[in-house]
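Every read-out reported here was derived from the displayed coordinates using simple, explicitly stated rules and does not represent laboratory data. Here the structure is a predicted model, which means the values were calculated and not measured. Cβ atoms are built from the backbone, for glycine too; each structure is taken alone.
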Structure I
Amino acid sequence: MEKDFKMPIHTVIVPKKAILYGSAVFILFLFVFYCFGCTKTEVGSEDDARRTLTILNWEDYIDMNVVHAFEETHNVDVKFEYYDNEDEMVSLIMSNPGEYDLVIASGSMVESLIIQKLIMPIRKESIENISLISYAFRTPPSPRIQEYSVPYLWGTTGIAVNRERVSDTHPGWDILFDERYAGEIDMLNDIQENFSPALKVVGSSINSTDEEDLSAAADLLIEQSEIINGYFDPVTIQNHLEEGSISVAYIYSGDCYAAMEKNENIEYIIPDSGAPIWMDCWVIPAAAPNTLDAHALIDFVLEPENIAEISNYVWYANMVRDSGSYLNPELSGTSMIYLDEELMSRCEFYEPLSVTTNTFMNKVWVDLQQ
């Protein structure tokens with residue numbers, strides 16, 4: 001036990017003038033400290049200095065009017081960087097820790113980002129508008145996905161055909177493997193997406209983990225690689241459709257509808273056997289420097305009017321229940337965007353890839369690009 005040492009007490013007589021002078025100095029010190037000593041704030045807190053929020057996203061995948069409104073109301077400058085495919089997105093997060101505050105990732109990719117410890121759990125209590133998301137989208141297949149992400153937009157991946165070149169009334173997935181259109185078929189530069197139509201052609205689920213199904217699909221993709229125009233990012237495929245330079249494409253629904261605005265000969269098709277349904281999510285990198293504004297932007301985007309403005313711009317469906325009254329009626333009334341129950345029942349949500357399946361697909365992807 002420590003001893004209690006007491007200092008000796010000395011009586012000191014201080015002149016009255018010194019007391020007054022010292023008091024004045026102390027008051028001045030308090031004033032200076034009050035005015036200048038608290039200027040340093042946490043990133044993301046409210047203060048007069050404009051902050052920066054950096055987002056990694058697909059190109060042209062948000063309405064900048066909504067972004068500018070957020071910047072003004074929250075005193076934040078939002079900066080964007082773009083990726084062409086999700087492999088590039090993962091690579092950018094890994095090689096630039098502390099660079100990004102928010103990232104858009106597919107629901108099937110979130111699990112992989114968690115395993116690699118590249119993202120952090122999201123503080124749901126900081127996002128009041130999360131309660132506005134439809135229940136079906138608030139409860140993804142994996143509880144961990146729910147903990148680490150917040151839904152953004154959703155859609156399907158289907159077939160785009162150029163009606164000047166394709167006469168089949170309602171083609172199936174096999175049209176993507178049809179030699180009649182050799183050199184005129186665009187595929188996405190995403191390996192899981194490419195496996196989906198191949199798995200459908202062999203009569204399987206897009207989420208099959210059966211070795212025979214995967215091998216048969218891989219054989220189809222290797223044969224197909226000899227006749228396609230190439231593997232491209234969504235913007236490039238959209239441009240090819242607009243130009244009319246290809247006959248068939250495997251494409252995200254919203255990108256196809258954007259191409260249809262410039263080329264009336266383009267049609268989007270979901271085959272009778274259904275199509276993949278994907279869900280894109282907000283995630284926050286593990287080393288994000290500005291997490292407070294990241295949470296604030298997610299909450300801002302989920303306001304019904306804001307998310308509807310984004311949907312109207314990119315032509316993808318959103319999950320916010322009360323956004324319907326703000327949607328463009330042409331968008332909300334398009335059966336291939338907002339699917340009815342019957343069509344939805346024939347489609348499948350992507351599930352997280354197992355390590356084994358992911359490894360197999362990546363090996364095939366290397367072979368396809370040689």
Structure II
Amino acid sequence: MRVLLLGATGSIGRRVAGELVRNEKVREVIVAGRRKESLDRLTSILGSESIRTVLVDATEPDDVADAAEGCDVIASAAGPGYALEASSIEGALRAGTNYVSLNDDAEATVDALARNDRAEASGVAVVSGCGASPGITNLLVSRARARIGEVDEVGVAFAASAAESTGAASALHLAHSLGSDAIEVDSGQEVTERAGSKPRPVFFPDPVGWVETFRTGHPEIAYLRRQYPSAQTLGFRIGLTEKAVMDVLRASAASRLFDGEARRQTWLRVTSPLRPFFTSLPPRGSRWSALRVNVWGRNGGAQEVSFGAADHIANLAAIPLALAAVELGSGAARRPGVLAPDEAFDARDLLRQITQRGVRIAVLEAERL
């Protein structure tokens with residue numbers, strides 16, 4: 001198959017490109033970005049004859065559609081999602097090409113779901129968010145549901161290392177998330193929480209361990225609300241393993257420094273040189289990332305299941321995206337439309353493939369998040 005990879009020169013995109021080049025089902029990878037020098041450097045590093053480059057502005061749907069001509073699937077590691085996901089999906093729909101991304105922005109996911117009817121009519125499968133979270137988290141919720149039957153509560157938590165996530169896109173995403181309201185479900189009703197509120201320590205698989213987490217909006221909630229309409233509680237929490245960095249982010253959000261793109265960009269320029277200092281302050285925490293899902297339900301009585309995973313973010317994000325792209329390019333999507341990862345693919349099979357690539361998944365003692 002031929003794969004168009006958007007955002008190929010970013011830290012995660014480079015890893016996705018390497019995964020795709022090594023996959024025997026992929027005949028050609030078209031790596032796309034805005035800078036020719038960066039694309040040429042990537043192809044030189046990978047050293048594969050199956051790669052070619054194309055300049056693409058992912059904010060322009062026609063650019064994406066033109067680059068996707070003759071491709072079997074579009075994979076996007078471009079970010080932040082709130083700035084690029086809508087135009088990238090629009091390009092995929094214009095091209096009539098299946099699409100999967102790393103989108104981790106809640107608003108962008110809601111916008112994507114609004115295009116479901118159009119995607120179905122076009123015969124296009126759109127999986128907006130299939131990395132670590134959303135992605136592995138959705139697949140694990142599906143596996144938990146298979147064990148317990150009817151789902152009553154789902155809690156998802158993600159711990160990231162600021163020392164690992166050094167790109168501008170990840171910083172802008174987190175700033176945007178903490179500057180926005182968090183939509184959740186409580187007692188069966190949609191509620192709005194202030195992002196960065198309700199601190200709570202959550203235990204993640206080793207070597208991450210305990211991390212202080214906070215409420216924030218995330219794509220999983222939009223998908224879970226659609227999949228489990230009778231669920232009484234749906235929530236998401238996030239934290240950084242470097243507490244000092246998380247404290248700076250929360251203080252910046254409380255000071256309204258994340259209100260609007262111009263303010264976020266200014267904040268990023270000012271704080272980027274200081275990041276190494278803050279990531280080195282004790283307690284520094286693990287330089288790994290981790291995720292956790294807790295699911296409660298009923299299957300002849302109360303049931304609870306908890307799964308977790310820990311690895312470097314490049315593995316947690318890039319491996320699921322590359323594998324999902326191959327699945328979509330092979331025509332393995334269950335149906336067209338805008339789909340959560342577990343709606344598009346067999347969750348058990350995709351998780352098996354992910355673990356075969358070295359990502360560790362553990363069964364944990366359940367706790368409410």
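Taking relative contact order in percent (Cα under 8 Å, 6 or more apart) as the criterion, the highest value among I, II goes to I. Between structures I, II, the greatest calculated value of Cα Rg over 2.2 N^0.38 Å, for residues 272-335 alone is seen in II. Out of I, II, which one gives 14.1 for mean count of other Cβ atoms within 10 Å over residues 72-79 as computed from the coordinates? So the calculation was done on I. Among candidates I, II, the computation of Rg and Dmax of the Cα atoms in Å that gave 19.3, 60 used structure II.
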